[in-house]
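Multiple structures follow.
Derivation of every value follows stated rules applied to the coordinates shown; laboratory data play no part. Not measured: the values here are computed from a predicted model. Cβ atoms are built from the backbone, for glycine too; each structure is taken alone.
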Structure 1
Amino acid sequence: MNLKVCGVRTMTMAQACQDLSVPYVGFNFVESSKRYINPVQAQKLSHAYTGRKVGVFQNAPLETILETAQLVDLDIIQLHGEEDLKYIEDLKTALLEVKPLGVWKAFGIDENFKTNEMQLLCKNCDLFLLDGKNAGSGTQIVNKQLLADAILETQNLGLPYALAGGINPDSASLLLPEFHTAALFDTASGVETNDEFDRNQLERLLKALEDV
């Protein structure tokens, strides 16, 4: 199973992801997040990592995304807000003039989730990320039926999906058999101890994903 470590914000963390061959890292450019990193610092860290770099944005101006994507040499844009069809279409058009990047759209799987939004956005997205109600909290998606519906809809639309929420070294071996169709698992708190990066947790998580 592929892994994305989100919330990379120190050179130690970036270097660990490089050393351990983590396929994807995420830089969080949402200023309200406790894992926020400014683009200039992210640019420095990006030089230490040769895998796929994902930039996380939330309702950001298109100009901000384009400037950051160039500065940090991003490969993928992950949208975590209320970005609608026109926004994503405009983003895809603008990216063509800069650099062809993938676009991932995150969905919070809670009582407000509706699969028809996936149907509207699928043609302009490369992957749907399925997360809990409070992204980055480290808690799993509570409503398993809604999650199953979201996975089925994503598959019917011909898109891959990523699973986030509560993925850590202890839960990974339990989640992987159930969600083996996922393109990747996405974690932030799962490689932290007391809100700080813990390399041992990352090593344990990678081993758990390999052993199943």
Structure 2
Amino acid sequence: MKRVPGSVLWLLRFPGLGEPNIRAEAKAHGIDPTRIYFSDVLPRAEHLARVYLVDIMLDTPTYNGCSSVVDSLWGGTPIVTMCVDRMCARMGASVLKAAGASELITTTLEQYEELTVTLAKDSKQLWHIREQLEDARDHSPLFNTKKWTRDFEQCLEMAWSRYEQGLEPDDIGVEITELYTLNLLSAEKKDDGGNDGGKKINLLTVNEEGK
């Protein structure tokens, strides 16, 4: 937040008891506590509407979002994730790959911060990414429910076939014949560098409940 003047951090009030601790920690690190906003859990339709207002969603590295990441991408909102060696910290990367948005996956805290700051300071790039993500709603495997269902059914048939043959359990999967990939980080820069000046950037962290 120090590197992106005018930015705010938007968090879920869940639980509310954590608010004073988070504000105190921000103040201890030289961040104005009023730049941190808290909001309540909302019905799904209202939640999806407010997600669209966010410029960048920050996936929590220790425990990634799942439905929250999907909600963000459905709304066209970029999400930066960090993929490490635990299953619960790789969900965001899996969803982003299915959406063709692998360029938003990082593997270290340094990469995570740098990508977030770079995007927060470049409104033209953010808009380019939004357009790509909105297009992905109609073309990416992530939102192709019929294909996902067929692939899942095929995997079940493969598992049952191994059982009938008396084979030991093993890894199974459907072969990917074509990788869906968006071109997110290639928008041409403005002559002035594409910075957004004093525009307020909303950074929202998400949790595993998608709220």
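When relative contact order in percent (Cα under 8 Å, 6 or more apart) is calculated for each of 1, 2, the greatest value falls to 2. Comparing FRET efficiency 1/(1 + (r/R0)^6) of positions 22 and 174 (r between Cβ atoms, R0 = 25 Å, to 0.05) across structures 1, 2, the highest figure is found for 1. For the read-out Rg/Rh (Cα atoms, Kirkwood Rh), a value of 0.94 was computed from one structure; give its label from 1, 2. For Rg/Rh (Cα atoms, Kirkwood Rh), the value 0.94 is produced by structure 1.
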